[in-house]
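Heads up, there are several structures right after this.
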Structure I
Amino acid sequence: MNPPTFSEQLQQAAEAARQHDYATAVQIYDDLLGAVPADTADSAERRMRLTALRERGRFLDTMGEPQAALAAFEQYYLEAGSSDKAVDALVLIGNQQTYIGLHQQALATHQEALQLAEALNDTYGRAQAIGGMGLVLSRLGRNEEAIINLHQSLSLFEQIDNKIEQARAWNRVAVAHVHLGQVDRSIAALKTCLLIAADLGLHDSTTLVTTINALSNLGECYQQLYDMKQALSYHMQALATVAGYDLTSMEADTRRNIGVELRHLGRVDEGLDYLYEALHLAEETLQPDVKLQALYSLALAEMERGKLEVGLQHAQRLRALAESEGLPGHRAEALHAIGLYHKLQDDTAVTGQLWQQALFLAHETGRRYLLWQLHAGLADIAVSTALAEVHYRIAAEVIGQIAEPISDEEIKQKFLKAPIIARILAKASN
């Protein structure tokens, strides 16, 4: 039997990917790249090599190998020349840089992609680059700018009737809205994303990943509303989909969210299992933001079940990482957790000092959910009734600021009537 042609190898890899057997697809691409030299003069072979480099990078990322994926995309760019393929490669590089936390590099890469796309009159490339810039801006906390970019990108994808990218764009729009506290708008955007993705099915890896992200983000929206049962339902759907397709890289954040929700529902030990697995996976797949969030959740959960020293270790590790990476928002969370440790040790003086530092950082980084919790905590340890009343009033004001952008009255009331929120509002009104 004759060995498969390069064209047949591409077809085999595509079929393996349709079956979500990404390891086999990557191996086929490796074989093809080993057989076709980078300096081939044959135009058909060159096109096949570029396809192999691109798809290999996508599937390496899906499999939880972000650095290997980035290297594949960089090689794709080196071989693409000054064409629409180069625009595509730059966008993929920029997205990958964003996912691993290289935000300033990612912004520069997307700007380069946009310039090249405009020079080539490449509408799809423009849409991709502008959307990529929106994603980076959202990660940098510049969410109003991000939404402008993302809607511009969405409009371009609608012009060329690209449904897959429309779904991705709606998911990114939702993330920016939730960062602005507009949870209802985020929920609406995510439901639009899921409707488009459902029409497309889960055959393409991009649609599959977008669907899982949207389910997970919907869960996080309901988590912010303190509707933990609804949040858990969405995250369990996301985890079932992840497990069904062996997408290790997407499992870490889903498990972290499930751990948080189980803790809030009183299933602390069960939640800890999910949180430890999330931490392990985040470290294994190089997801620094998930790792930091997992450490914070672990610190709180371990202290809640009485393992104070274990919780303190997680909080101190979080603090060291946040300080070394220059991440004030995560440093605020670390100080909150360390302060809780001292509170549980009846050392309220140290607790107060730590929480005052955390307050400053939470203000600076716009972490309003942490802000009201810190004021409520300071009220609980206040040395006088008058000081406690001040902190409860400020906590209630922050809660009001969180609720204010929510225009959907039903969703707003869901948040305000959640027991953890209603308690603070009642304290403030006494």
Structure II
Amino acid sequence: MTQKEFKEGVLRGQGRCIQAAQADPYKYYNLILWACACHHELSFDAQCEGTRAWYVYQLINCFQDKLPFLEAAIQNFDNTKSDGLWKMQYLSELLYRFSCDGEDAAKKALWRKYKKLYDYLMARKRRPNSRFHERDDYEMICHVLAEDNVIYIKIAEDIGKLFLEKSFYDGFDFDWLYGTKGKQYLSILKKQAKKSEYIAKYLSKEQKYEQERENIREKHFENTPKKGFALSRWLKREADKDTILYYVHAYIEQSEFEARAEALTAFSRCPYPEDPLPIIEDTKSGCEKLKEMAWQALENIRHPMVREYALQNLQNDSETVLPVFIKNYKEQDASLLESLVKSIYVDFDDTTGWHGIHFDVLRMVDDDLKAPAKLIQHIYATTYCSCCRKRALMQMNKRRMLTNEILQECLLDSNDDIRNYANQCLKKRKQ
């Protein structure tokens, strides 16, 4: 594996990189060091995939001397500012793995950042008008550190003191921490609340907010009218035929462009059930909003007329039309589809829209369509999204395309679902 292939593989989270590092770690020493000191996240979508700290730590474990990687991670961690992104969480989780292996410097770095953020929260005189990134990072580090009830109680006491001294903080600020760790240690919290006014304050604030949040949620769903994309999802999943037809007529009867576009959002997820000709005509509109919504609605429609229209326009605007073509795919389109999708450059920042196209290909199975086998393999090998890699892997398995070599690679994938799936597949093959 070349240096470039290794770096790209790390950004994808592929198990083959760990295999390569296990075989010849010093060949990739600088790249693994880069993973500890890089200035951005390594995950394509950390919210869905996690931070990949486990994965990077497996690369580090290929070396007997882990100190240079620890020092790089700590320096990077100390210099990282709260910005609403995922780098702080990635480095926190990476250092936590070092600390679990007895590296005291990693634990000290985590508590140092904890104190720095806590002092910042305590020093504030009011809540910021925009996102509160320091609070978010503080709560995240609390979650990483709270590995047992002793540490959690200490953190709960600190937050309770924050509640008592700064009235603008409330249960909303730390509800994720309470909803996970707090529920786990609730009985201990209640006992400690009898001894500590800080813990009593923490518990009462969190429980009060929890009840308020539940009341707000119920009221919101009961009284909030559905519209736009939320309406479309509801139509697709729950509405009866008459209700869907009501929104068809609401669209057809609109003549003003902006209003027509707004009405068409009802079919941005829900398939339009009537003659698609009006929507096809709206793709030619001079109103960009209506034109965009019309193409989006066509992405959900399988119809000979839509297929023909997509084929006519593929060369003019493949980025817009390709999802519609994929929805209306037929077996004779295999070579064309494979060529079009493979021609899209796949980069980490998704500047070419490859991720949406890959997802459309993987969803073809929902319409009982078989995407070309080589295309599923292409997605498995090139996607930076491990969630899409998992979907591709499962489809490859159903089509008997998985070799033991691929499964062995998947045992070291950054995605724990992929690792578990590969393990299950290999166990079945041994039976």
Structure III
Amino acid sequence: MTRRSIHILEMSKHFLYLPIYYAHDQGFFGFLPSDIAIVIEPCDGHTDDATYDQMMDSTPRYRDYEMAITDPIQALRTPLTSMRKPAILATLVTNAAFWAVNHAQHTVQSFRDLGAFDRVIAYAPGTTSHNIALRIGRDSGNLRQLIDVVEPGKELLRLTGGTMGRHAVALSPDLLHIEEMTSLGTASLELNLGNTPEYNDVLVTTLISHNEFVRQNETLVYGLLRAIQKALLMTRQRHPDVIRFAQEYFHFADRADGAVRKAIESEVFPISVQTTRAHWVNAAKAYFESTRSGATWSAADERHAVEYYNECVEPYKKYSDIIPDLTDNASRNVKQNRWTPITLVSVALATVGATAWLGWKAAIVFAMGVALAWSVIMLAKKPRFLRWLLGGVFAIGLSTIAIAFIHSIVNHDSLRDLLLASGISFVLVAVVEYAKHAEEL
């Protein structure tokens, strides 16, 4: 089968993109069409602006890049009159997701206190990081504060640069590196920007595409969002498999559990992929206040932001609305585990009954039928496939039982007993598995 590749652009590899990396590693849990392969790769410019622009570009060079992981506020740069409009599909990171790191040189209790530093280490213009750095100098009144631009992933390394490093504060989303440095005492966590009034409940990162792609790939979009939702919730639960993956995928593996815990405590990973109007408006306001010196956020600005929400977010909420509630995965697993003793007892009693009623040969056929039926059902990775397989196994079982009583076909008692045993085994497995998975079906 020829597989079609869908490319998702990212500004750079970030620890806070862990849920989508994990979903990718798990093959998106089988939720995608079987002929689709997802490729995640960095953009050329390593900024939110460049990531968004390349995703929206329809020229031959970039036409394969149909989705992006980026700051969704970039959508405001595309006129709503455009034929190709941005489609904001899933919330990935909220609550600012940046931390201010230094060496405890100044007392920092609020966002404006970051103006006490001579320099702010941030990413290049066109990134959320740079917008925050601009706002620090303006809001604090320190207009001489310099912005030291570095590539993503190098902001904390710059702090180790001797005297200059001591008088600078780094804006970083790299919780793994922050955990490592603060644990070793080589840096101090000054401020969680998500806890400040300026950046609390601010949408930072989404999965974004454009209207043309979504319209032509609805099944893919639904499966992708469902997989990301599952990965988000597993991350929030600090599932052992997610932690193990993080330890293998990133540097500072022994800090992965602590970094995930800190991200959860900071409400960085949302409960739902659905993008709320409040998060969107807060992001627009933060962007406005970072980029427009001296201007005041007004009712007209909010209306403008809401217009974009209505055009670029609201039409795509249906893809997350129909995602089944996965928040009770743990309780669902417990429920299914409770079925284990019931299943074993049922099979044991049925085997004893088959032996007493039909003899040992039929009992062996019964056991083999149970094993075969369960092997077939285990092939199902999606509820709709499970429904079809259960129906098929049940139908085969009933048909086999019916054939056993057609004397023109079966005229030997021993053969009839074997057919009954195999038919009953299929029906029993179908009934038990249906009861186990009734809520999903």
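Read the figures in this text as sums done on the coordinates, not as results from a lab. Not measured: the values here are computed from a predicted model. Cβ atoms are built from the backbone, for glycine too; each structure is taken alone.
When distance in nm of label points 7 Å out along Cα→Cβ at positions 310 and 398 is calculated, the result is 2.8; to which of the structures I, II, III does this value belong? The read-out comes from structure I. Upon calculation of helix-only ellipticity at 222 nm (-39500 (n - 2.57) for each DSSP H run of 4 or more, over all residues; to 500) from the atomic coordinates, which of the structures I, II, III produces -16000? The read-out comes from structure III.
For volume of the Cα convex hull per residue in Å³, find whichever of I, II, III sits highest and give me its label.
Going through I, II, III one by one, volume of the Cα convex hull per residue in Å³ is largest in II.
Ranked by relative contact order in percent (Cα under 8 Å, 6 or more apart), structures I, II, III are led by III, which has the greatest value.
When distance in nm of label points 7 Å out along Cα→Cβ at positions 198 and 422 is computed for each of I, II, III, the one that comes out at 7.4 is III.
For mean projected area of the Cα convex hull in nm², for residues 158-413 alone, the calculated result is 22.6, so let me know which of I, II, III that is.
Only structure III yields this read-out.
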